[in-house]
Structure P
Amino acid sequence: MKKATKQADTKTAAAKAPAPLDAKGQTDLFVSAMKHFTKGEYAEAKPIFARAGEGPQLSVCESARMYSKICDQRLDQSKPDLRTAEDHYNYGVAMINGRRFSEALVHLLKALAMGDGAHVRYALALASGMEGDMPGAVAHLQRAVDLDPSIRAFARTDADFQPLLRDPIIGQVLHGER
């Protein structure tokens, strides 16, 4: 009975093991991992790099292992101690400046939960819009303008905000038509 169980366990383990990588599959995995890596998504990139490091191309293996170690280093870096709304706001703005909009949203929403302010809403509008959430961007921008009407003029001249000006509803908010 034990022998049959061991054979079944071996077959199950073999079925769960990933198929061997060919050169194209390895390259595709590496490209996928690099997309995550360039977005700052190190936790997502690391296992993909690890898998790409198991393929047949030595140069891709070496690069994948190197990037996997960089992911470890970046993940191990201590996160700042953010306690106040202003701390989260400033960190969120830093993430926007680094083009890490999804991470910015997390901290800006924490800042908002600690207290509503025009500057927080404006940053949320920018991060939301850059992430493709135009309804969220409009809602945050409208609230920012309600809290501080000078936001309208600022947004029209803010270089970071320019891509969002293509949206007609954003334009309506900034021109006081909404």
Structure Q
Amino acid sequence: MKIQQIHHVAYRCRDAKETVEWYRTHLNMDFVLAIAEDRVPSTHAPDPYMHLFLDAGNGNILAFFELPNSPEMGRDPNTPEWVQHIAFQVENEQVLHDTKARLQAAGIDVVGVTDHVIFKSIYFFDPNGHRLELATNTATPDMKARLDAVKWPMLEEWSRTKRAPRHAAWLHEGELSGVADD
């Protein structure tokens, strides 16, 4: 068996309608499908929900569940806020700058443009508290080849030491933060 693609990735939302409107307005995602049930199909548990599907491009679907009978949403307090996020690819760096300006004009805080050398990105939160990233690739074929050549040795060293291997230190040599704010 070989995975073909991600069918959908599902997250929880506070308000189904607000979530659809926010993603349509700010990220231009199409609202694809809504499913509402009073029982969970897999477990048959009585738990009403609204399940939303949004088009994230190229057959990728971002889904949300609104669960009115469940306790208020939270997040894992032991995982830093910057770790769990959804990253979407955009066409180019100009789109990042334009989107950053548009989001900020709508009152949304944006971090970046952050230069990761092989891609550049911006970060912000949706109305549910999910961290989002928009990224555009900037890697050259040589960069990709260099990173491909060291991925297994890096993983092995990390597995043994739990310290950052230096195999790809060239990515940020000479940079203190890797962040260039506009």
Structure R
Amino acid sequence: MDIEKLKYPIGKFERPATITKNMIDKWISEISAFPKNLLREVNGLTEEQLDTQYRPGGWTIRQVVHHCADSHMNSLIRLKLTLTEDRPTIKPYHEDLWAELPDSKNLPIQPSLNMLEGIHERWTILLTHLTESQLERTFIHPEHGKTFRIDENIGLYAWHCKHHLGHITETKKRHHWD
């Protein structure tokens, strides 16, 4: 079993050298579709299946769903900060520790599915109305010691959506849950 493939089922995010309008439109479409795609993949899974790790030492499917709500909520906030402040330094969070909290480990997934639907609806509205100059706005991520542009972050989160869907779909395939 290839742990790297289990960890990164679609590969790692690679920032394109040039980001085009077509790429951004595609990424926004993928972000917009994520809640429905996620619901399709988790709909009908049993509690036991939701509590199955997608890889040895990895999160359970339940934790992945809750992580997506946490992560995407943070990304929407970071976008809004970047649109309203000059080069804000965002607040990182310990996603690994958040995934171990009782709401991520034990809560049914429906509240996070509801959150994702609302977050993505609002996020998509903002993303589709960004101007060229707004796409170039930046925020500082102190954990990575790096400045990120909004356009790059859109690509990163489109990848993030597909990355975690891949965790779920590959787990379902390996366990023959289809």
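See the values below:
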quantity	calculated
Read-out helix-only ellipticity at 222 nm (-39500 (n - 2.57) for each DSSP H run of 4 or more, over all residues; to 500), computed value -23000, structure in P, Q, R	P
Per relative contact order in percent (Cα under 8 Å, 6 or more apart), the highest-valued of structures P, Q, R	R
Cα extents along the principal axes in Å derived as 47, 31, 29 - corresponding label from P, Q, R	R
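None of the figures in this text is laboratory data; all of them are computed from the coordinates on show. Just so we're clear, the structure is a prediction, and the values are computed from it rather than from any experiment.
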